[in-house]
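Okay, got some structures for you below.
Only the coordinates and a few stated rules stand behind these numbers; no lab work does. Remember, predicted model here, so these are calculated numbers, not experimental data.
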Structure P
Amino acid sequence: MPVWLIVLIKSALLLFVVVTAFAYAMLVERKILGWMQLRPGPNRVGPWGLLQPAADAAKLLLKEDLTPETADRLLYKLAPFISLVTAFAVYAVIPFGSSSSGTWVIGNVNAGILLILAITSLGVYGICLGGWASGSKYPLLGSVRSTAQMISYELAMSLSFIGVLILAGTTSLDGIVHAQTRWWFVLPQFVGCVIYVITAVAETNRAPFDLVEAETELVAGFHTEYSGLRFGLFFIAEYVNMLTVSCIATLLFFGGWNPAFGLAAVPGVVWFVLKVACFMFFYMWLRATLPRLRYDRLMAFGWKVLLPVATLNLIVTAVVVAYTG
């Protein structure tokens, strides 16, 4: 079988899995929020509300797709696809497990973590162009907020896992997981892990860092003028990015598919999925618990707290590794 056909089949299967995971992650979040807020949550469409994602998809597809007269039509229509493509492209290099035949990944890139950083950095263009191309002041303000927020917190995020790269001695995600066979990097890099989790929430524009969608002052943020399927693409990209940062946290700090508690009988891919699910639950818990921050405090926290602490953590890690090595 040609290599290109194998990659195409793998990509199609992975795309189906990720889209399905997004759909039911959305349903699970609404169920969890309902449980935490003492209400039932979605329970009308299908048994226990399991067909709610299909109903939501049909609703978005059937809604009228409006384009403002003042919009830049090309960029307005292109922006949601930029966000979606960059969100999905990352999964080409994320490994999900290992077996006797090799690692479960489409492309085992040596500099996998650097490629992920490069691809995810492009996601801000979709939000920025979407807000600017709408031709309205509220989406523009939301997109400018998002750009500033993502650039600011991406610096601290990058520094937070350089300590992991120093300990592992490689930028390959597969190699980083194998370096955690004895112990997970969350132990020696606990500070880096905490910084990563905080910055990951901010990078994905989730509560309490969802300032780009602050309804009280921005109506709905950068996607105010979007409706129908194009709004749905932004929504899908947000949830897929949540899955992405959860996968990266699992690979960098929690051993990837390495078993917990010595339970090697459970397949590695099951351990990987369970760890990612725990991170997703943490995301949903935050949304139900914490209020939104004020924007100036959000930016000050990123520049004055997270960035210096991440830099100090990197310096201490490098000194300790150089001294003990």
Structure Q
Amino acid sequence: MNFEAFILPHICNLKPYSSARDEFKGKEGVFLDANENPLGSGLSENWNRYPDPLQLAIKEQLARIKSCHIDQIFLGNGSDEAIDLIMRMTCRSGVHNIILCPPTYGMYEVSASINHIEQRKVSLKKDYQLDVAGILQSIDKNTRLLFICSPNNPTGNKLTRSDIYTLIESYKSGFIIIDEAYIDFSDEPSFLLELATYPSLIVLQTLSKAYGLASLRLGMAFANPTIVGLLNKIKPPYNIGGATQEIVVKALANTKFKDESVDLILAERANLINRLSTISDVLQIYPSDANFILVNFNKATDLFHYLIDSKLITRNRSNVALCEDSIRITIGISEENDKLVELITQFYSA
């Protein structure tokens, strides 16, 4: 695949910033190269030295966990950084466009707006599946990116795999980004397995959900090594802090916590769906392959505010197209879900 055809020329020709830790990768010695504070940090742990700019310790673990190669992994400050960098790498304002399939993750649109990139929106169908024909009709020679979120946010459902394959095989003018932030809660295999077959594929994942590391802000992009190399070239030199790197290395070693978390959340999801199904003012509970459910309620906005007043926080999605009168509910622990059902029952009994 000729990647250069889809990459902005100035990015291909860019001479990246070379940091001190790029030029010397050792861990022992007298470090007088990076203008760091030689006295430490004034804390119980010292963070005075710049971190590994390529986060190799994390990538070695991820390569084993994800059954991929280190050079296929890009790490960002959340998936949002990867989304932004991919746009800046491929799209010139006033020339190129991207395809979005709302309702979907809102940062695709925000990042495109920040970068002043044309957005062509092809809404999901009423069953929250891809409008494949509509997407293909919207693509032209200047369409650089197609964003697909599966399992999707805010709807929670996985998208039909055969539809995604059709798009991958039909779309030839840029990259397809498949956002798999919620893949750990789905029975669907990751499209990571298809990177070798489809060089134009970029897969996004995160440690914010199943691994419980949302506060650390570490997102992953998996792609052809050429694409990963370009992302590393344009990212800030030290985009992942040393403290985050150290904690993530420990967390990735604790696969038991991640697996047990997924099992508990899936069990609680099934239980919550069953209990909400008995409430007459619950009009529809949409299928979910994520750690949340989207629920269509009678008087959803009033219920949302009632829950807020009771210090139970959900996400009102009623102003999102195709999600009218719906609330997105993250699956909590048993006691939290009990409180949710209790408050919903009280609201409709009043």
Structure R
Amino acid sequence: MKLLVTGGVGFIGSNFIRHIRQEHPDWEITNLDKLTYAGNLENLKDIQDQPGYHFVKGDIADRKLVDKLLSQGFDVIVNFAAESHVDRSILDASPFIETNVKGTQVLLEGAKRHGIQRFIQVSTDEVYGSIDSGRFTEESPLSPNSPYSASKTAADLLCRAYFKTHHVPAIVTRCTNNFGPYQFPEKLIPLAVTNALEDKPVPVYGDGLNIRDWIFVTDHCRALDAVIQKGKLGEIYNIGSGNEKTNLELIRKLLEQLDKPQSLIQFVTDRPAHDRRYALNCARIATELGWKPAYSFEKALSATVDWYLKNESWWRSIKSGEYSRYYKKMYLKR
């Protein structure tokens, strides 16, 4: 099988590529990534020279590049490429529209033109908005509350439209909050871990009682693997683990694991329109595809903390900006 993976040097994308290389070594992967601030080639340094893996620097919104790539013949597109940080979308939504909406539309057009067998749109639970009780199903109305989640909602609806109108074989997945190795340290868990290791304050929005369902990134990758092989075309699959934690509860647990004082917690002004709770009903993927999480929250969190402890040079170079300067210089030479 030949896969075009977009955004594959990001956090989830790089873990997915590593998963596929391990589980399906005969599958060929081309990784298209723009190398924005969160894209880090170090994430896949261990496989960059392996046969069957190819990296292409480029933008999914570049129609000519996408068309040229897809003309090589691919079976599946897995679209991870996205601007994904809510705070950045509040400051400036335009890059989110360009990549998350226009970029997805360019890929869908390419999928239509080149006869792609499966188009996997990797989305988020944030498209549903906030829920006080119960859980969102795949039929729940979409009610995004940030520019980021609005852009992902638009992309999901484009997938639906291209499936209905042009019979593009699109499948949308909506996952809860991921954590694990190689996560960019502006996100909650790696930010808390790395700040604590540096004895810096760990910021917590508002009262810290916002609730998220946390899933280990490897379990998410396993779910996507199942969707590629057995998912129903035109379908939506919620992916979650049922590990609901308040942000404050999570930070306290991390500080305890790191043997750092709870006094490092620093409450900061809440973000605008901050969703209170996300929760998904994942019965469909369990029933239809036989997927369920393999990792307990406690085991996965310990493994994640351990990874950041053992890979200090990776996150320190990111937080200092050193890696960004290095790769920008390297690609200017090409």
Consider the structures P, Q, R: one of them gives 70, 55, 33 for Cα extents along the principal axes in Å as calculated from the coordinates. Say which.
-> Q
Computed 149 for volume of the Cα convex hull per residue in Å³, for residues 14-141 alone - originating structure among P, Q, R | R
